[in-house]
Structure 1
Amino acid sequence: MNVYFDNAATTKVRDEVIDDISNVLKDCFGNPSSTHSFGRSAKSYIETSRKSIAKIINCDPAEIIFNSGGTESDNSILKCVVKDLGIKHIISSKIEHHAVTHTLNDLELQGVNVHYVKLSKNGNIDIDNLEHLLSFNDEPKLVTLMYINNEIGNILDIKSVSDLCQKYNSLFHTDAVQAVGHYKIDLKSIKIDFLSSAGHKFHGPKGVGFTYINKLTKIKSFICGGPQERGLRAGTESVHNIVGMTKALEIADRNMEQEAKYVLSIKEYMIKSLRKLFPDIHFNGESGDIKNSTYTILNVCLPISNDKAAMLDFNLDLKGIACSRGSACQSGSSEGSHVLNEIQSEDQKKFPSVRFSFSHNNKIEEVDYLIDTLKELIYSQ
């Protein structure tokens, strides 16, 4: 049996999405910047997609900028607010995606002051400390905090953060890569200045995403070389990928309630099964709490011996089970997960942690296969 429990890394592209991508590749090859009929046809696909996405997240179409995905989006927002808006203070956390943390490290070398908000033992933002960091002086600031943590699944209290940013006249950016397509987002009801997304996290194609930029916030293009995307992202748009991502988001939005309920049942069943197999198991962050974490991610610290832990992910792979140590971005790193290093106790760090992440394609039988495989790998002589 082949089992894919790594949906936080990327998701399987839906058949309907593949069909739309194929049709555009076959029938619409014009450059959307060209003024002839071929170009206008391509441009119409982009603008129709822009309107559809804007309707789903409740914003103006002009506030949607297409790009290559979450990493580009995070980089462009963080660097452009410094370059174009003169931001000298950025507030973040030490458990953000590396697209944010590495960019902040680079900006620090350029003289930007980066302040890290305190975290609870489960990795939640200390709202009182955030307010302290926002209030310590009157200089303009940007807060960048991810909507849903990609490793431990914690959900940010985005309304409280937004309210604080407004109270102290600060900008707010959220990496919503793990939230878009999984949770309803209403940008008219919650004030967010910048939001990042990636199509491949909600069963769309890789290499395409979008940034929401509030129309009241004026920044310039991160990439130079053309007037595309209203002058905010140079480069010929990937029309087929934009259409595919839009189709994926439309389906995700339409099926959200039904699929979320189903995927949550998979997660609940795995929590119950793992607790039965390992009475001393620890769930990292809030991932074991179904009310305070996303229904798509479960990060577990397994109480097993070092000799069994050393080859665990390799042996699971041999058995056809795909998952991640920490996260996919960290699985090949000798340094381990920066998120888990920040929140785990010294005792917990001695044991292996594995992230399982789910989609509507998973089945209860796959959880049973995982449990049987863990029994075989860990309890066999």
Structure 2
Amino acid sequence: MDVDSVLEPFLENHPQIQDLDNKQKQRLALMVGHVEETVGIDHLIDCLAENTSMRGDGIIRCYVGFEPSGKAHIGWKVLSLQLRRMLQADANVLIFLADWHAWVNDKFNGVMEDIQTTATYMEETFRSLLGHPEEGEGPGQLRFIWASEIMSSGDYWARVLRCSKGATLAKVRKTFTIMGRDEASSDHDLSKFYYPAMQASDIFEMDIDVALGGMDQRKAHMFMRDVATRWNWKKPTCIHTPILSSLKSAGVRMESFDHKMSKSDPDGAILLHDSPKALRKKIQKHAYLDPSDLQSPVYELAEHVVLPEWGEIIVTPNPKFGEPSTWKSLEAFKAAVADGTLHPLDAKLGVADGISRGLSAVSKHFEENPDTLEAVNSLGRK
């Protein structure tokens, strides 16, 4: 990683980066170098420069929250690659399992036992994706917290009320996309109007320095920062990762989320439990890739999954049709498909194989420890 090139776009508005020492710059570059957007980087710079944090102990706490809602898709892999970088940068990584939020959002028809079974599955999945890092509350360590662990205190609910104070119904409705809902979908259910305030409260309650999420969580994070302004609270840095398009999305760029990958469309989504053979078949049959079009979900997967993890895409065609090749840049890979050097089918399968390689640890874990995955599978059959 070229630290200077990663940080150069921030220097004009944040010249204090130049005052960081080399180790501090390297940590900052790891945290912001492979993401879609960083909002409020000043807090992160100050933490590094002054060896401080929200809690005042110098441990930078990074949070990402998930509703337990079923089996994992490849979007978790994108986030896990960023979480690995956060761990490498000596952040304490907190994966927040939002069981009560899932209940508010009607996941598993509001059956808390099923929600919490899925949360346990998520713990196992992320441990595998992250390579079973050391767990604890220190730098470079991983920890899991469930919403039900922090919501029993009166202080938490007092904060929820503060986060709700001054927020209009119209403003709250605009955040409903964070729940996968449209603005008009929840007028019959008051609890859903507290969801954005709960999510903001989670971040403040746990003294979070970096709020991480996909771009689909941006509205929630901006709501949280508006709350901080209203109450003169410190604002954490917000880091947003890309959202992957459905495999079937043709010629679109994810400027909106209308074409995003969703496990509700199995043919358009890659699940973490897809076997290498099934993944090859799914991408071969359903993934859009036109040599004349530079936009493709195959290229997104190459850019955000395969290349960040392995640094290369290995293409191994049928020997009758060509020789193996290795591609270390997305631009060269696209150009080879466009000019016919690479057949689109071979390009698709090369990306599929790179993804499967990165999911092997998850497959191995659940082959050896099948109980939790089987429990989640049984929920889908209810």
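Points worth noting:
- Source structure of the calculated read-out (mean count of other Cβ atoms within 10 Å over residues 145-152, 27.2) within 1, 2: 1.
- When distance in nm of label points 7 Å out along Cα→Cβ at positions 241 and 289 is calculated for each of the structures 1, 2, the largest result comes from 1.
- Relative contact order in percent (Cα under 8 Å, 6 or more apart) from the coordinates reads 17; which among 1, 2: 2
- Ranking 1, 2 by distance in nm of label points 7 Å out along Cα→Cβ at positions 129 and 313, the structure that comes out highest: 1
- Structure responsible for 69, 57, 41, with Cα extents along the principal axes in Å calculated and labels 1, 2 on offer: 2
- Highest-scoring label, criterion being mean count of other Cβ atoms within 10 Å over residues 105-112, among 1, 2: 2
- When FRET efficiency 1/(1 + (r/R0)^6) of positions 33 and 137 (r between Cβ atoms, R0 = 41 Å, to 0.05) is worked out for each of 1, 2, structure 2 gives the greatest result.
Only the coordinates and a few stated rules stand behind these numbers; no lab work does. Remember, predicted model here, so these are calculated numbers, not experimental data. Cβ atoms are built from the backbone, for glycine too; each structure is taken alone.
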